[in-house]
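Please find the structures below.
Please treat every number below as a calculation from the coordinates, not as lab data. Keep in mind the model is a prediction, meaning the values are calculated, not measured. Cβ atoms are built from the backbone, for glycine too; each structure is taken alone.
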Structure 1
Amino acid sequence: MKNLLRIAFLFLPFSTSAQQKTSVDSIKTKMEWFQDAKLGIFIHWGIYAVDGIDESWSFYNKKITWTNYMKQLNGFTASSYDPEYWANIISGSGARYAVITTKHHDGVALYNTKEKHYDVVDNTPAKKDLLAPFYASIRKKGLKAGAYFSLLDWSYPDYTGFIKDSTRYKISDDPQRWEKFRTFLRNQLKEINTLYKPDLWWFDGDWEHSADEWKSKEIREDLLSFNPKTIINGRLQGYGDYETPEQNIPVKRPAYKWWELCMTINNNWGYQPTDTNWKSPYEIITIFADVVSNGGNLLLDIGPRQDGTIPAHELYVLKELGEWNKLNEKAIFGSIPGLPPGHYFGPSTLSKDSTKLYLFVEGNFNGQLLVKGLDNKIKEISVLGTGKKLHHKIVGKISWSAVPGLVYIDVPTGTCGKYITVLELSLESPVRLYNGHGGFN
């Protein structure tokens, strides 16, 4: 019947120019774990935590001189760094992957680079590779390992830029110098690939040059030749596998197939003790529910101190998020996007076979919930985490019309928890939706 759609047909694959160069089947296969993961933890850790200032941007934007910024090398100790503890916290949050800064725009690597440049092994009191034990610890927990890497490097003498409104040279004037930087860049990527074999590359800093100048196609081919299954984010000038909006929450469902919202718990990526504008667990959970409902992942950031300890509020948020995820994991991990706008006024997801519909209910709600256009018989409604059964009724269904009635679900007082409660609707068949105008069909 027209106007009735299986919901699986509502979500069409998105292809970037790079994806068009690769078979659809191979892309789909390698992206499967990412699509199912839903939650990752982002870690911005570097010398900027010593003084608690903007990571790299503080000298680029002339808030501080580059010389004073780099003095923080002397205070970066990692003295309380416990990668196994980090892995426990990350795993406990429900995250399925973690992305750590291997090198930010300031050029300071968190491993012992063989290139003639800054790293925490040779230039800080930490005196050790910080990435190897971290990756080993999260992989023991069954998490995927992601590597943040800044394409640009404001501290490298052969890079074109240094501070805001200033350049060292133009590529067209000195292509050989640019090629020296490109060789340096390529060598560091090869080092990280060889040492840590990232499951995911999270590039940043691509905005300063074109794909041709970066040789983005070549970078992608190099990474895939080393590991055909590695996933690349969208900040490679059109040669990534998925999109990654930053901080800004989409109001309507993005058109692309795979996407990830990267977001801080306060207003900054790295550790800044003066920034106390913390998001609450409720705010993070509601944002997460909205992202998952729209088919995306949340990459939630933490900023450790220079010694490797994690701020208390960040630990609190990850703990609360983890407890909520344990209760509601069926509705989140491995789910597919839920009902389109207009059918339910809140986030929702579906099981992969579309026979389970999950409705996310805010706060301490009680009363009746409404679902429109659901053309399925509901076998049972239960509350995730408690198993409590709920009653429903169909209103407005006319025997001679194929238009489905309205579903009203009774939610008694005391049913919902303090954050978001999830209802599981078990359906007799894969979900079908009516999207017509209510006339004779």
Structure 2
Amino acid sequence: MFHLGYFLGTGFGIQAWKANGAHGPWVGDNVHDWMKPDLYVDLARSLERAGFDYILIEDTSMIEDTYGGSMEMTLKHGLFAPKNDPMPLVPLITQQTRHIGVVPTVSTIQYPPFIAARLFTTLDHISDGRVGMNVVTSVTDRVAQNFGFDKHLDHDERYTMAEEWITVVRLLQESWEEGAVVADDVAGVYADSSKVHPIHFRGKYFACRGPLNTIPGPQTRTPIASAGSSDQGRSLAARSGDTMVSIAKTAADMKAYRQDMDKRMIANGRQPEDIKLLFLATPVVAGTDEEARAIADERIAARSAPGAIEANLWMMTYVSGGRVDFSRYDLDTPVEEIDLTGVNGEKSSVEAIFKNSAGKTLREIACGNLHGSDLDLVGSPETVASKMAEAMEEAGGDGFLLAAAGLTRTSIAALADGLAPVLRRRGLIRDGYSGRTLRDNLLAF
């Protein structure tokens, strides 16, 4: 049996909205109402019915203008902007559901540890223990410049800073001992001050006296999610993570990733099962195998369209940390002539994009699938369920973080009402929730 999560890859931002695009008539009124909670509540209710552990909500805090030196491409196509703050979605979603976890993204350069600890403890209370935090270090200079930095920290230093950030957050969330809350309305005593302690933390990046000025939530320590294929990203997850998002293109890659993380977990005094490793996939599920394959083939062909190529060049600029403007290069430029020395964003993503690219042109790279793959999860619900079972058996991982090529109610139904019932009948996913909190459900199996 394996776990399922859902990746809301455009965050609380504009969703599939072009009626003349790949999603055609299924976009509804997204162009006007993406900033309202209705679609996300529908998503959560459907995924809870399907037995998903959590929804992970991506976030970014910038309008990118590195590509072509302008915001035009970003705003014309709604690329990572506009976007709302994801935190208010958590109580809106959890008030309308009972079991599914909600994991919004929190950046270590955007949230001081005290604010993060207080915010997520508050959300833990409101959600009855169903919130997690997706800890990221942010990617581009434009984000950093919105929070007082001239440019972003170097890639490796960002992870050193993130380790310290997590330490402070956890110290704050544990600054109230068990039994500190007395809540004796007869004696008139609310809390025992001898069990509440300042943390007196002073490190390289953060200083905080503490204690936290609210009581521990149902989970005390908010479960941490993270993503990353770099050595630093894997090490961070091995030391501190409760669930991890990873990208692989084959079951063999999945297995190698799992084995590497197992070794890292043990080296950090933890058990491999302490972290739930979910592999990102964008399945294509349709009524028949033929219909699904036709959709997948159409998507592959569409990557060669000028607009799709430009969108991929924009994304490549973004993942470089805004340090390489790929609009400056002719599409027929050999890869060997592209200067990647300034890359400082998602370094492992850039390395994956250009892996085995010798002899190729920029056009060929930009026509590819830049992030992950569908893991060949293409077909009818029965076919895709079989492929998921085979991949998990070979890889030994913990499950999948599924995403849609575009969030519409049709794409939700394909997963929740098409795929999930087949997985459940085969005993591959949960049939109900045994735990009360997100942490309980992650550790249930």
Structure 3
Amino acid sequence: MTFKHSEYDCIVVGGGPSGSTAAALVADAGYRVLLLERDAEPRRKVGESLMPETYWVFERLGVLDKLYRSPFARKVGVQFVSSSQKESSPFLFTRHDPRPCGRTWHVERERFDQMLLDNATEKGVEVHRGVRVRDVVFDGERAVGIRLMHDGSAGSNGNADQVIRAKVIVDAAGQQGLLSGRAAARKPSEDMKKAAVWGHFRGARREVIDEGVMTLVLRTKSNKCWFWHIPLSNDVVSVGVVGDAAHLLQGRGTPDQIFAEEVADCPSIAERLAGSEKIAGLDVVKEYSYSTERSAGDGWLFVGDAWGFIDPLYSSGVYFALKSGQLAADAIVEGFQKNDLSAAQLGKWVPEFAKGTNWVRKLVLAFYTGQFRVGQFMREYPQHQRNFTDILIGRIFYPEAGDIFHDLDPWLARMAEQGVHA
């Protein structure tokens, strides 16, 4: 494979939202950036519902106009359905914050990811698809380049591995995590060994409110699983069921059989899917929750899903990918300016980022206790309505972001003692 240069300031491995964001912002600061994406073509992925706080990263990237012109469905809120199939009052973002940043989008990931990659190209990033990176090349403890997998084709430099050098390597390779093995950094979340079975459906019921659509989170009657319901464009809805991997996948037949059984356990989703048509097959993802104990080293760092992933519950994944890509890019650019590409410099953004994202993790764990009746809690503690909505929006990087847990933690303990289920 032929590249424009033999050496770059920064190489980004992975062309998802985190990688394209980091690459675009480093290139926009005037540095030579190479981005390598494993998939030859964009593909369907989970992470279709965005948090409103993505607005500010999109503004930095300069893609807001493209998003406003896009056919993506406008997301205006979140609603919860309990195991008794009772619907909570909607948490409507624009009524919480009427500014343009109070709305966001439900996106088809193939089109969305390509839009961000195209934006990176427009900012000067050299982008190559269909490239498999074997590993990162180190000089002692410092990352100095990447080694490509030899594909055996003509002109691929014989049988020798192709090495491309760079001052900084950004691992944005998603859950595969190019560097996670060497760094001994991957730490599975033992308290969230979940799996999901999901797909796209045409003609499913969707509610329009405030000139937009909502993400729905619906518990099954047995309270063993929950469904997401994410209306997309062109009358398509993304629907997935999530539960403990041991319950959802072991000895229960095909993904279609599992999905059908769980739909039967959730009348609210069954009503919405009645008369719809499944598009293509169902996908299965499992045990996707993990964190990294070490987020950066000399000349390298993790971003996006390579850094960690919590859960699809509150639609935080793409926001965390975008935000981590932005923060990493700023640390890289500052490092170039200071001639300091140490682990401390490249990872300086991580502690504050981890502190903010932990509030989402705590809210996910609250949901999985099985006692979190959202509507009941809000009726008893209406003062936390804004704080809860802030977390759903992604507004988590401020000192009082976790105030809700002063009352939520003891409330959940009381519900558990009383044997109450959501």
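Remarks
- Among 1, 2, 3, structure where semi-axes √(5λ) of the Cα gyration tensor in Å, for residues 322-409 alone as derived comes to 33, 15, 14: 2
- When distance in nm of label points 7 Å out along Cα→Cβ at positions 162 and 354 is computed for each of 1, 2, 3, the largest belongs to: 1
- With log10 I(q)/I(0) by the Debye sum over Cα atoms at q = 0.12 Å⁻¹, for residues 66-217 alone derived as -0.86, matching label from 1, 2, 3: 3
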